[in-house]
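All of the numbers you see were taken from the coordinates with simple rules; none came from a lab. This structure is a prediction, so every number in the text was calculated from the model and none was measured. Cβ atoms are built from the backbone, for glycine too; each structure is taken alone.
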Structure I
Amino acid sequence: MDTAVKYNKVQPIDSMRDMMLKCVAAMGDKTLFKYKRDGAVVDVSAKEFYSQTVDLGNALAKRGFVKGCHIACIGANSYNWLVVYLSTLCGQNVVVPIDKDMPEKDLVNVVDHSESAVVFCDKAYLHIFEDHKEELKNVKLVACLNAEEGLSLSVLIEEGHALTAEGYGEYLAATSPDKELKMLVYTSGTTGHPKGVMLSQHNLRSGVYYGLMVENVEERCLSVLPYHHTYEAVCGLLVSIHKHNCICINDSLRAVLPNLQLYKPVYIMVVPAFAELFYKRVWAALEEKGKAGTVRKLIKVSNGLRKIGIDLRRKFFKQIIDNFGGELRQIICGGAPMRADVGEFFTNIGIGMNIGYGITECSPLVSVNQTIDNDFTSVGAMLPCLELKIDDPDEDGNGEICVKGDVVMMGYYKDPEQTAEVLKDGWFSTGDLGHFTNHKLYITGRKKNLIVLENGKNVFPEEIENYIYSIPYVKDVVVYSVKDEKGSETALCAEGFLDMDVIPKTGKPEDVFKADISAVLKELPSYKHINKVVLRDEEFPKTSSKKIRRNALKK
């Protein structure tokens, strides 16, 4: 534990159920969740929510789904998604949150690889499980989250409610052992070879407990990021529950700004793309009204006053803060590198921005900036449960970031080879480069080829290259990121060495190449599409084993 860092006092938890019971004891009939239904805001108390999770657990237990059963959840952020999530976490089963934007074949592959026996999904996905029934032999039950289509979540809750009233107690009989699998999360690049990160209950509760020791959150949040992602699933949802805060569910990405006005959150967790959007909209509005110069001057005055102990930011910049609901005080940003000037701007106007760093394999939080010691160029203080080492540092102290401790995953599901590559004697090699200075972690790059786009999405270039290689005239191809003038990775480029004797003569080679790439990538999520192509006149530089030397390329 770093004695130079000031840690918060946090109530310990023994299990996910213990966390939930402590929340119910503290909040009772107070509102834990807010969400919109048919245009009206619905409030759900902690007691009511927990009762529904128990009812669902009893219904599944009665049907025989107990003791380590894998339960997949696929759909948009919703209250019903959360009932399934917490019910599974607080019982004996394993939750498998799946990205709803996966191409169908990847989704089927993940459900199969995860050995999920129960699937909860939105109505739009029901046909997948009917169409692929023969491939998904492990799936025994499919229930609809957001409609009364056949078997639905609400029907199961009703079943369970009757069982609970009768005194049925199978669900409450036990929870999962602390260090056994509790959550199975699949990372990007699932085609052909899914990579499932195994997180135990010990990992999850450690992430909540030690995360709150480093960074505090208070009162009410707007829950925006996808629930299948550990950043929101753990740092957003579980942390907020353990703090006994109200969680307001954002119903769509287009509704973020209206929902900020509706719910008036005190804090929000976002990826840099959201922060950039907020930042650009604020300045665009100021420029349009002719107030940008005035605000810049006022920031200088405000910062001068702060140096002598006078903080008038919330008063000076009230009109801007009102655009975010009027009560927003904290933005926690992670998932990709963040421009320091964006963080500095929001903090200057009275909405503190704390930048952090995490990776799914670490449940996911590794470090985060503290409000009392914020550095917009760093990713902050390490969780006190983690040991850190910088492997093979260069002359500037930059090397691969390796961590060891309570939040580090159990390994990759059914993949001892990949596990052995990244986990050695408990040390997890993150693949990210950085250095540790003055009790703070700084990220300087990525050791491997992983691309983290500005919107927080992870892209494995090899996955996209494999699709492009299916084009007959492609001899070699490398996918890499396109950076804007600020250095942010905003899009993808495919650089190819083509067989000009084979390529169709229907147009310019660049145009034909780009069109054919679009065709083979059409089933992938939009963030994995190629925005730019480059043609080479000669082969890529290669190793003796004929592997392309990516580091030798000029991008």
Structure II
Amino acid sequence: MLTRIEIRNFAIIDEVSLDLSSGLSILSGETGAGKSILIDALGLVLGDRASADTVRPGAPRAEITAEFDISAQPEAMQWLEEQSLDEDGLCLLRRVVDSGGRSRAFVNGRTATTQAVRELGEMLVDIHGQHEHQSLMRRDAQRQLLDEFGGHDPLLAEVADSYNRRRELEVELEKLQAADRDQRLDLLRYQVNELQALDLQPGEIEQIEQEHRRQANAGRLLEQGQRILAMAWENDEASAHDLATRAVTETTELTELDEGFETARALFESAAIQLQEGVDELRRHLDSLELDPQRLQELEQRIGVLHDLARKHHTSPEGLPECLESLQGELDALEQAEDRIRDLQTQLQSCESEYDKLAQKLTAARQQAADQLASQTGAVMQTLGMPDSRLEVGIETDEARFSATGRDNIELNVSMNPGQPPRPLRKVASGGELSRISLAIQVVAATNNSIPCMIFDEVDSGVGGAVAEIVGQQLKNLAQGRQVMCVTHLPQVAAFADHHYQVSKHSNGSDTVTRIQPLQEKQRVEELARMLGGVEITDRTLAHAKEMIDKRD
């Protein structure tokens, strides 16, 4: 149950705080006073879309806080516990919207997504908008109404799961059976054979690039190698080895005179040895080098093939092995597709059988719920000034239809006069009749749900007189054991209130604000008198208003 709501800087409300109770709460006021703003604010805190327009002009942000007592709502308490948001039977929702339209939502002081708040809100409040009757013209809305009335959500979820699974199987099967499958197979086989024929070995690319550089520069390598060999060993005048050997000889002589030259002598000797080893290694490598134009051509052809294939497959030469693996995998999958097709066909047949059973079960449940909805709604319609009316819920099952909501087309049909066959609601009812039929359906649907707080926003539009009194009585009955709030302009409805709130608009010439205040007994009589008599309120009107209230109490 909604126990308190606080609104700050929302639309033309600067600040409102209301404590609320169970029973029937009525909100009334002059046209344009903003009676529906409270409903809009509550919708926002329950997860409706936010926008900058909701923030009062000049204010940095709008803030709405709603406090609920959920101690008698195990479903909501369990949801909060699962989200680690439980607070001993209390639920505090808060929504903040800044002037730029950005919003934040909180549940029991902790940040929450609007989707989560919306999910929780559906367990706390059921809001019926003033234009809700218009949705009854749509078949989808009629189907949804019947399913909500019958409590078909678990069965609908099973049907939707079966539908989605079947669609997944059909999509995969269609891909495997596509007309271009054979063409794709031929292309994959060619590409895989081409890459396999390449016979690319691990590390081969680096090796052939090194060998190619060596063959392409063999002449330079031989020429420069011989020049180095001459400098190091074969220069008769002064080779590096001769100089090193001479340095060893002379430092040996000096060492005999002064041992301090020993280190230098040893280093020169080591240098002479290393020079000889270097010369030997250089000779061996130069002897192994040879100019081989044919081998160079082979290497260039190999490198050319590698780069051509790499460009063809949009990769680098190093990426060709990975490309081969990917293509081979796709080829294997397609070549094994016949087995997969047979497997998918078996699964699809099983899924179709499951869907058929679930759809038939849903149809049977809808037929049972349709009889109850038609009977109960028809009874309420007859009390709302339509004594000869009756409602039928038509269910037409299309065995060829395949959808997430089953195979049924739902149509609400009404007969307004004796002997008149039921016809589709969208073709028969006038605006006023449609409004009353909608109210009858909402009253019946509400009786069958466990949501503790129901809100009706001018759903009594289009009725008056004795029918309006019956509407009030229906709302009063609905409020037994729960909380019902109703925005109304009808005094016959307002007279049934357990709690009456007046919505008024005030302006000082530069600013306009909306006020909402609870009415005491005398104020309540005056408000009903205003609703009865308009601008001029007479003693007779006041007496009539008091009589209406006394009669209902």
* To do: Assuming 43.9, 142 is Rg and Dmax of the Cα atoms in Å, for residues 186-393 alone as calculated from a single structure, say which of I, II it is.
  => II
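If helix-only ellipticity at 222 nm (-39500 (n - 2.57) for each DSSP H run of 4 or more, over all residues; to 500) is computed to be -18000, which of I, II is the source?
Working: I: -9500; II: -18000.
Source structure: II.
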* **Comparison of I, II - label where distance in nm of label points 7 Å out along Cα→Cβ at positions 194 and 282 is highest** => II
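I have 22 for relative contact order in percent (Cα under 8 Å, 6 or more apart), calculated from one of the structures I, II. Which structure is it? Don't skip to the end; give the middle numbers.
Working: I: 11; II: 22.
Attributed to the structure labelled II.
Rank structures I, II by mean count of other Cβ atoms within 10 Å over residues 138-145 and report only the one at the top, that is, the highest. Write out the running numbers ahead of the final one.
On the way: I: 19.6; II: 16.2.
Sorting by mean count of other Cβ atoms within 10 Å over residues 138-145 in descending order puts I first.
As an exercise: Rg/Rh (Cα atoms, Kirkwood Rh), calculated from one structure in I, II, equals 0.97. Which structure is it?
Working: I: 0.97; II: 1.38.
Derived from I, not from the others.
For which of I, II does distance in nm of label points 7 Å out along Cα→Cβ at positions 106 and 434, calculated from the coordinates, equal 2.5?
Computing distance in nm of label points 7 Å out along Cα→Cβ at positions 106 and 434 on every structure in I, II gives 2.5 only for I.
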